[in-house]
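Visitor: The data blocks that follow each hold one structure.
Just so you know, all these numbers are worked out from the coordinates, no wet-lab data involved. Remember, predicted model here, so these are calculated numbers, not experimental data. Cβ atoms are built from the backbone, for glycine too; each structure is taken alone.
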Structure I
Amino acid sequence: MRHYFQTETGARDVKNFQYHAPNSLTEALTLLHRHGKNANVLAGGTDLLVQTKRRVAEPRFVISAKKLPNLDYIEQIGTDGLKIGAFATLTAVLENPFACRAARFLSSVAKRMAGPAIRNTATVGGNLCNASPAADMSAGLIALGASAVMASEAQERAMPVEAFFLGPGKSARKPDEMLVRVDVPDAGRRFCDYQRLSVRKAIDIAIVGVAVSAQISEAGYASDLRIALGAVAPIPLRAKQAETIVEGQPFSEEMVREAAAMAASESSPITDVRASADYRRDMVAVLTRRALAGVFHAAKEEA
């Protein structure tokens with residue numbers, strides 16, 4: 001397949017797909033409404049171009065986000081909240097200037113994803129919409145209680161990021177919708193930790209990823225706890241039974257071990273060329289224990 005990317009607005013036939021470069025969100029949403037399931041949005045292209053080349057994806061209409069204005073921002077809301085435009089790059093997340101805990105946490109997640117060349121191009125929205133079970137940003141945003149905001153010609157709607165994923169490569173985004181931003185709520189005294197295992201370094205996708213976020217009181221008790229698991233189920237998911245073990249409790253080694261074992265039991269990993277299911281399950285327990293300990297330690301250090 002030959003790929004051609006034109007610089008001017010409009011469309012041009014390219015063997016078996018058309019490329020559109022709209023200048024406004026309104027124009028892009030009109031194209032999505034018109035072409036629906038036959039259209040793919042091109043953000044950074046780090047997934048779509050590879051999938052197209054391998055014929056895993058065969059789009060008839062490609063709608064580029066390159067010229068869409070005001071969708072690549074990162075803004076701090078309140079003490080610890082964020083609004084992230086869907087086309088903000090991973091590098092922008094990594095280098096964001098905000099001092100709030102949520103921004104620092106997502107920066108640490110982005111730093112462990114891919115390499116500089118990919119991070120300079122890949123976007124937050126693309127990472128979510130690709131709906132990979134192993135996507136690091138997905139687990140991080142689930143742990144933060146973030147919401148995905150989608151727009152169509154008719155309306156704008158939001159849903160929790162944890163409800164956005166339906167299966168490998170499948171999301172709740174409708175064919176005529178575009179993911180336009182991610183909202184991270186202002187949660188006050190929140191502490192976060194992300195633990196990741198890969199075969200090599202960040203350039204490989206995660207074998208296991210565990211993100212933990214919790215509010216820790218000055219007395220050391222956890223509340224609003226979220227444990228998000230990546231690469232160990234068909235979708236990124238919360239270990240809700242493990243969360244109940246920690247919720248409302250102060251730190252103890254026994255409690256952390258019990259919660260970590262429960263998180264492992266809630267996972268449903270597969271065996272593939274990178275790791276066996278048993279190894280992944282064991283590592284869920286190890287990484288959950290480390291992430292929980294990291295959250296409580298960070299809170300103690302600040303107290």
Structure II
Amino acid sequence: MARLQRLPPIHALSAFESAARLGGFGQAAAELCITPSAVSHRIRQLENQRGEALFDRLPGGVRLTEAGRRYLDGVRAAFDKLALLGSGGAPERPRLAVGVPPTFARNLLIPALPDFYRDWPEVEIEVAVAAPLQERPERHDVDIRYGVPPFDDRPALRLWADRIAAYAAPSYRDAHGLLRAADLDRVERLRSPLVAWRGWCAAAGIEAVEPARGPSFADLGILLEAAASGLGVALAPRRIAVRWTAAGQLVALFDIDVAAPSNYHLLVERDALQRPEVAAFVDWLRALCAAAEACA
């Protein structure tokens with residue numbers, strides 16, 4: 001009986017796991033069909049029992065403390081064991097959740113996944129497509145983000161160093177006589193919040209002004225598709241544009257490129273790397289990206 005009294009209440013553990021996964025007490029309350037104050041009370045129970053804070057309470061929401069992250073791993077493992085008992089003792093397959101931007105997923109990750117599965121056929125991978133520029137994107141076992149770190153409290157490992165170039169469909173280049181960078185004044189320069197024209201224009205020796213009008217695209221793949229469709233000239237990372245240039249849909253213009261200020265980065269908790277499937281996936285992804293960079 002004494003042992004049972006020391007166990008944390010299951011409803012408190014459920015509230016904690018839900019709040020950690022969804023990123024807030026309000027979201028957890030909606031999932032559990034209780035009030036946010038009830039969620040807060042249950043989590044406070046756990047914190048009082050453990051003698052340490054599991055969440056930092058911030059003006060914009062809550063964030064797991066270091067102790068909370070460690071506790072979350074244990075709670076999830078316990079829930080997994082309970083689920084295993086309920087399923088009749090069937091062997092559990094290791095699961096891995098990966099958050100990835102759509103263009104990276106479509107161009108690099110998904111085509112290469114069969115190689116990973118050849119060595120790790122038992123791992124169940126859940127690929128969650130994460131749109132760029134989200135203020136507070138959902139966290140997964142492994143996340144790939146495009147931009148300039150820091151992205152959150154996790155260390156960010158750059159997957160490769162890219163370069164930015166200007167691209168157009170061959171027919172668009174020929175129809176508009178795009179022979180030098182100054183010719184861009186006569187055509188549509190496509191816009192994206194992910195890639196600024198300023199640095200490339202300065203390297204090309206033309207006025208470094210961002211386009212004030214015209215289509216804008218918040219995904220690199222859609223931006224390049226727009227250029228391949230003849231909507232205008234796109235500025236994009238060379239490694240990402242390989243799919244379109246290799247197919248002859250786009251050509252790089254003027255032989256001018258600059259170092260990309262934004263790149264793809266891998267984010268993973270150090271504690272998560274203790275799981276064999278996470279460590280294997282990270283090593284495989286780093287090798288994949290190193291090979292891709294060498295071939296670009």
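Visitor: From which structure (I, II) was relative contact order in percent (Cα under 8 Å, 6 or more apart) calculated, if the value obtained is 19?
Guide: Checking each candidate, the match is II.
Visitor: The value -9500 for helix-only ellipticity at 222 nm (-39500 (n - 2.57) for each DSSP H run of 4 or more, over all residues; to 500) was derived from one model only; which of I, II is it?
Guide: Answer for the origin of the read-out: I.
Visitor: For distance in nm of label points 7 Å out along Cα→Cβ at positions 260 and 284, find whichever of I, II sits highest and give me its label.
Guide: II
Visitor: Work out mean count of other Cβ atoms within 10 Å over residues 204-211 for each of structures I, II, then name the structure with the largest result.
Guide: I
Visitor: Tell me which of I, II gives 15.3 when you compute mean projected area of the Cα convex hull in nm².
Guide: Comparing all candidates, it corresponds to I.
Visitor: Moving to a separate point now. Compute volume of the Cα convex hull per residue in Å³, for residues 140-187 alone for each of I, II and report the one that scores greatest.
Guide: The maximum falls on structure II.
Visitor: Taking FRET efficiency 1/(1 + (r/R0)^6) of positions 76 and 212 (r between Cβ atoms, R0 = 35 Å, to 0.05) as the quantity of interest, name the structure among I, II where it is greatest.
Guide: Greatest value across I, II: structure I.
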